Structure 1
Amino acid sequence: MTRICKRFPILMVFAIVVLISSFMSISVFAEGGNSDNAGAAFEQIQLGDNSYAEIKQLRLLSDHNGNIVTFTLHISNQSSETLSLIDYWIRLLGKNGDSFTAKMMPQDKEKTKIAAGSSQDFSYYAMINDATALQDLKFRLGKWDFSRNPFERQLGEISVPEDFTQVAPAGSSQEVKVSGTIMEVALSDFTRGKNEKNSLPNLTLKLKNTGKYSLAVPDYQFIVRTSEGYTYPLIAKGINDLLINSQETKEITLTGNVPAEVSTEGWQIVVTQYLSDLKLNVPIASLEVPKESDEEVKGAGEEVSFSDENGLYTVKMNGMYRLPWEDTDILTADFMLKNKGSDSLPIPELTGYFLLDGKVKVEAKVIIPSKVLGLTKDSSVGMQMAAKVPYTYVFSKIKLVLQEKTSDEKIIDVLDFESQTDLLHVPILDSAASFELTDAGYQSIFSIQHVMSYQGQSTTQYTVRVLAQNQEKRFTNLAKLVASFRAASGTVYPANVLDVKEKVGPGGKAMLIVSSIIPKGVDTTGMNLLLGEAAKDGELLTEEPAGDDENDDDDDKSGDADMYVKPFAFWLPQEKSEVKTPLQGISLAPYTLSIDHVGTSLDNNELSLKFNYEITKDMSTSVNTEGRKIVFQINDANGLRAIEWSTDLSSFELRANDAPETPQSKLKVGKYKDFRISLENGDLIYKLTFLKSYDFNIYEEFQGHRRLVGTMKNDWFATSD
């Protein structure tokens with residue numbers, strides 16, 4: 001019996017050591033709060049004359065596993081002796097005396113001593129019941145004392161203050177400890193998109209490493225917790241493999257979906273971490289969400305973000321427009337899709353509709369440039385949405401609703417923009433200004449060069465030459481354009497665009513000829529030119545390169561447009577007619593023609609016109625000469641026409657099979673003498689009363705209409721200078 005009594009204290013001590021050790025264990029758990037927890041300070045328990053214990057970083061997380069409380073026991077030892085944690089115990093109590101087992105986090109299981117003149121933090125967790133709130137908890141601290149029965153002595157009790165909160169107020173931060181290094185966590189921005197079903201929160205979380213060493217951010221999870229206690233998961237962009245150097249701040253973006261009927265008041269962001277050893281989520285930080293912008297309706301120039309399973313997208317609305325198109329109007333929205341994150345994103349499958357006056361739904365097509373495969377970091381792509389309505393239909397408000405087709409083939413609303421009808425007009429640029437098209441693969445600058453009128457018997461071919469300069473670093477086809485002229489009276493004249501067929505080199509230029517047949521006598525003062533990118537079946541069109549007529553593959557994007565988007569417009573200058581006399585420097589873009597030593601002769605039944613000429617070509621600018629001719633006329637002073645001869649401008653180019661004497665019978669690029677035009681007109685001498693002088697007129701003809709470009713008077717059968 002005596003032997004058993006002597007061994008009993010030793011056995012008890014061993015048993016207690018084993019019991020305490022079973023509560024100690026790890027974590028990649030980050031300890032922390034903002035200095036202490038917000039709103040209240042915890043009392044301290046004296047362990048001795050120069051040592052004390054206190055509670056820090058108290059947190060509660062409710063999830064499908066139950067209610068888990070985490071806290072840090074901070075022990076400060078300013079005495080001259082080392083303290084051993086094994087000498088102390090801590091218990092967690094509820095308001096009705098319920099007892100909850102507090103277990104040490106696995107990361108701290110190796111810490112058992114608090115050296116003299118130092119302090120240590122020990123992290124614990126406990127599962128509590130649903131009826132217990134944080135303010136109901138009490139922490140009881142004691143010391144093992146084998147001189148007592150039972151073998152313990154209570155040192156003190158700490159209650160959670162009534163005004164305690166685990167949530168950092170908006171605008172403030174919380175500290176968390178990651179592998180011994182302190183990191184500050186704070187929310188900086190909160191914006192919210194919305195659709196008919198969901199709110200689309202978008203938050204920026206700042207992570208600052210205030211320690212001395214680099215830290216790898218753990219695999220945290222993030223949730224929105226509402227004032228009712230509802231929780232919704234968030235997607236974190238930019239957190240994978242995130243390394244933060246000392247004194248460096250990194251930002252991550254949090255996005256998600258919350259049912260639209262759930263109030264945004266009192267939202268909190270809760271940061272958690274899954275500990276695989278414990279098979280539990282533990283709370284890391286809680287932050288109050290700052291107020292969002294009060295502005296509800298988004299319009300031109302504003303940005304809205306939305307997220308899907310791929311990540312976060314930002315949309316900037318450039319403008320919504322109502323455009324004339326034959327006997328209908330086109331409603332079009334021009335917007336920019338951006339990736340502000342650190343990872344590349346695919347182009348989402350978008351669709352949408354316009355809502356007129358909140359009632360009439362008009363399905364639309366989203367037009368995406370074909371040369372864009374995805375969005376790299378900090379990149380963007382211009383996109384358009386377009387639909388048709390009767391041109392007589394009147395409405396006062398328009399809303400654009402953008403939708404996305406998800407991976408499971410569902411269509412969901414992701415955002416919307418609104419505009420008033422008086423904002424649907426396309427801004428008109430000054431005639432001396434330029435417009436830059438920024439579409440990837442088609443970057444170019446457009447400017448107005450000349451206004452020209454070609455006359456017919458009862459109509460006028462009203463024509464504008466538009467210069468396009470390629471801003472790409474490769475040879476490329478220019479964007480195919482649709483055009484119309486708009487008179488000061490509001491009358492719209494659909495126009496044709498004669499564009500170049502070949503690809504244009506980097507920095508190269510191309511002259512586009514925009515024309516429309518209008519009634520003779522129409523006042524063109526105040527006329528403006530409306531242009532836009534041609535589209536068909538929801539895709540942008542490009543001009544088919546010359547020589548590709550036999551290429552019928554599925555990737556061909558040439559053809560007739562069924563609408564146009566991304567409009568821009570120019571005021572047009574007044575036409576300046578220039579008729580050359582003498583016949584030097586006649587502009588027939590891209591050619592320039594000069595003629596001298598003009599003479600006529602009559603040999604038997606043949607009347608001949610003879611002259612020297614020079615044709616130069618501007619190689620820096622591509623011009624399509626299709627449908628354009630040069631016409632030579634000789635009219636007697638009495639009005640009798642003696643000669644009319646014409647040739648296509650496209651024939652000016654020298655060909656490999658041309659004989660050396662060809663430039664004497666066919667106009668060719670170069671400088672030549674003795675060009676001759678001969679026509680049978682043997683009875684001319686009988687028709688002319690006086691063979692004294694004639695007018696030599698030169699016209700440029702375009703699609704059956706003519707404009708006078710040069711004229712001179714000369715005597716019959718004499719040679720001019």
Structure 2
Amino acid sequence: MPNNSKPNSLITEKSPYLLQHAHNPVNWHPWGKEAFEKAKRENKPVLVSIGYSTCHWCHVMAHESFEDEEIAGMLNDKFIAIKVDREERPDVDSVYMRICQLMTGQGGWPLNVFVTPDQKPFYAGTYFPKTSKFNRPGFIDVLEHLSETFANDRQHVEDIAENAAAHLEVKVHPTEGMLGEQAVHDTYRQLAGGFDTVYGGFGQAPKFPMPHMLMFLLRYYSYTGKEQALAGVTKTLDGMANGGIFDHIGYGFARYSTDNEWLVPHFEKMLYDNALLLTAYTEAYQVTGNERYKQIAMQIVMFIQREMTHEDGSFFSALDADTEGREGKYYIWSKKEIMNLLGDELGPLYCKVYNITDQGNFEGENIPHLIFTRREAILEETGLTGHELAERLEEARTKLLEARENRSYPHTDDKVLTSWNALMITGLAKAAKVFHEPDFLSMAETAIRFLERHLMPDGRVMVRYREGEVKNKGFIDDYAFLIWAYLELYEAGFNPSYLQKAKTLCTSMLELFWDERHGGFFFTGNDAETLLVREKEVYDGAVPSGNSAAAVQLLRLGRLTGDISLIEKAEAMFSVFKREIEAYPSSNAFFMQSVLAHTMPQKEIVVFGRKDDPDRKRFIEALQEHFTPAYTILAAEHPEELAGISDFAAGYQMIDGRTTVYICENFACRRPTTDIDEAMNTLQISSRA
């Protein structure tokens with residue numbers, strides 16, 4: 001972005017998004033008391049402009065309006081302008097996004113909300129062009145109208161603002177009864193009703209991956225055996241893996257597809273999407289044994305290692321869609337360029353397999369994809385074996401990746417977000433467990449140590465780390481996702497310290513976020529900055545909500561530790577959010593995992609034995625390879641290792657010093673056995689090795 005010679009107040013910030021605007025001619029302020037006090041002193045309305053550093057339309061509006069001297073003059077003269085990074089302040093973003101949706105019926109970023117000096121909103125919108133077009137009001141017209149109205153009809157503005165603030169009040173209270181099996185089936189039916197039977201996914205373009213919906217369907221299939229539920233998952237995962245939303249040269253998934261076919265992505269790559277998709281592809285492999293899902297999971301990890309990992313082992317937030325002002329420029333190819341790079345032998349083969357044409361499929365150039373590729377026909381036509389074809393395509397991919405790395409690289413948002421890092425740690429730990437990949441577990445453990453060292457000072461989880469600065473007190477998402485990560489780390493290697501850390505963090509989560517009056521978790525802690533409203537969200541967006549994740553992990557942790565009070569907290573949530581979820585259950589698919597888990601007959605499996613004992617190793621690996629959402633697994637070398645962590649299991653005994661298995665239901669156990677084959681038969685598992 002063009003530089004203004006004199007920076008504004010954002011120049012001292014660490015957020016990549018705020019720093020992108022530090023040289024705008026607009027006198028931006030960061031969110032804080034000082035900006036609102038200035039607005040009160042000068043009796044001016046406030047523009048709260050919210051976005052993130054890899055947001056394409058944020059860049060467009062910045063170039064058209066915030067770099068424009070005319071608009072900057074109006075903002076500086078008539079308003080106090082505040083910039084907010086939504087990824088660092090999701091609490092601020094959530095409050096004002098709800099207002100935008102109430103006022104306009106839609107939302108998105110950039111989010112631009114005009115508020116009074118006491119933070120109450122009176123006008124909201126998303127992207128505004130400088131002058132009216134696309135059936136959108138021009139930003140100049142909006143600024144003129146709002147400044148005039150604020151100056152000359154202040155009471156009208158205050159009335160709108162008061163009414164808007166009143167509509168924000170949280171109205172989530174317990175109801176009679178609680179969510180149960182009927183709601184589980186309703187969730188499935190609603191998901192099935194919105195399923196794209198041609199290309200996979202849900203709804204119409206733009207299509208988002210929504211991996212947490214796929215995770216629900218996998219569990220529903222496990223519970224009911226309904227083949228259509230599994231078919232919905234495999235159709236979607238296959239469609240995305242074939243489409244241009246998946247980067248066939250450098251790997252990793254883009255944020256969403258602009259079409260129904262998964263062909264043309266919005267090219268930005270987010271850490272959270274790749275983390276959740278790593279989990280979804282890994283779980284789908286557990287269910288189906290489809291080697292391609294394992295391959296995609298491995299490729300996601302390769303992409304994360306190469307392009308989204310700090311040298312300290314933590315993970316970047318996102319890669320921009322734009323390069324040199326053009327969306328997707330880094331990722332697209334002309335046929336001529338590919339032929340020149342690959343030559344007359346590899347070039348035609350690559351172009352045929354990946355549907356590369358002279359006309360292109362995106363602005364005259366090509367996004368490599370496999371949507372129309374028929375592998376058997378190519379093998380027959382070329383006379384190659386499957387192995388030979390794979391080798392040649394890998395040779396071509398490597399050459400193209402090497403050439404692509406010489407291009408101008410997209411902007412990287414390199415801040416470390418606790419919640420998104422926790423999701424990636426979760427995915428890595430699960431993949432490590434299922435694929436028996438110790439390097440993946442090492443990556444996950446390095447990242448969790450970074451979070452513990454830098455983002456959990458004195459036990460209070462924080463939101464963001466960048467260049468030595470830690471900022472903002474953590475939200476319910478940060479806590480719930482971290483607990484999820486600790487439980488996956490525990491199940492990957494059965495280090496009891498991770499289970500203890502999950503317990504400790506859960507205690508803090510309940511103290512900081514639990515609503516003692518009505519139940520459920522507030523978005524912000526009781527020690528956080530006071531905003532217009534203390535929100536309590538349950539619906540899932542691109543990532544599961546904090547309440548959704550917390551409900552699932554409360555049940556898991558309660559069963560692992562024998563702490564019934566945690567299960568009772570989850571049950572209370574089934575009542576608190578009953579009315580909201582029953583109205584549209586598919587928007588709460590991750591929360592419904594907890595209801596499904598509560599509905600399923602559950603087993604607790606306790607294993608004692610030396611880590612190097614072949615019997616223990618064979619039994620644990622077989623359990624880890626299979627998809628067993630109804631099983632809770634505890635393992636230790638000796639029962640006393642679980643004392644103070646899972647006291648119900650710490651009281652059990654090993655038999656004759658041999659690997660001993662207890663299979664329990666609702667904490668009541670069968671006779672223990674040292675016969676591993678018998679235990680595996682009882683649990684209906686076998687080794688894939």
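Read-outs throughout are calculated quantities, based only on the coordinates presented, and are distinct from any laboratory measurement. Bear in mind the structure is a predicted one, so any value in this text is a computation, not a measurement. Cβ atoms are built from the backbone, for glycine too; each structure is taken alone.
Given a computed value of 11 for relative contact order in percent (Cα under 8 Å, 6 or more apart), which structure among 1, 2 does it belong to? Could the numbers behind the result be given before it?
Working: 1: 7; 2: 11.
Source structure for this number: 2.
Can you spot which of 1, 2 the value 248 was calculated from, given it is volume of the Cα convex hull per residue in Å³, for residues 373-460 alone? Don't jump to the answer; show the numbers that get you there.
Working: 1: 248; 2: 174.
Source structure: 1.
From 1, 2, which structure was distance in nm of label points 7 Å out along Cα→Cβ at positions 101 and 565 = 6.3 calculated on? Could you put the intermediate results ahead of the total?
Numbers: 1: 6.3; 2: 3.4.
For distance in nm of label points 7 Å out along Cα→Cβ at positions 101 and 565, the value 6.3 is produced by structure 1.
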Origin of the derived value -0.70, -1.12, -1.24 (log10 I(q)/I(0) by the Debye sum over Cα atoms at q = 0.07, 0.11, 0.12 Å⁻¹; candidates 1, 2): 1
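Of structures 1, 2, which gives -1000 when helix-only ellipticity at 222 nm (-39500 (n - 2.57) for each DSSP H run of 4 or more, over all residues; to 500) is computed from the coordinates?
Details: 1: -1000; 2: -15500.
Source structure for this number: 1.
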Work out which structure the value 13.0 belongs to, where mean count of other Cβ atoms within 10 Å over residues 93-100 was derived from one of 1, 2. 1
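Quick check: 6.8 is what I get for distance in nm of label points 7 Å out along Cα→Cβ at positions 69 and 437, calculated from one of 1, 2. Which structure matches?
Numbers: 1: 6.8; 2: 5.4.
Going label by label, the one that fits is 1.
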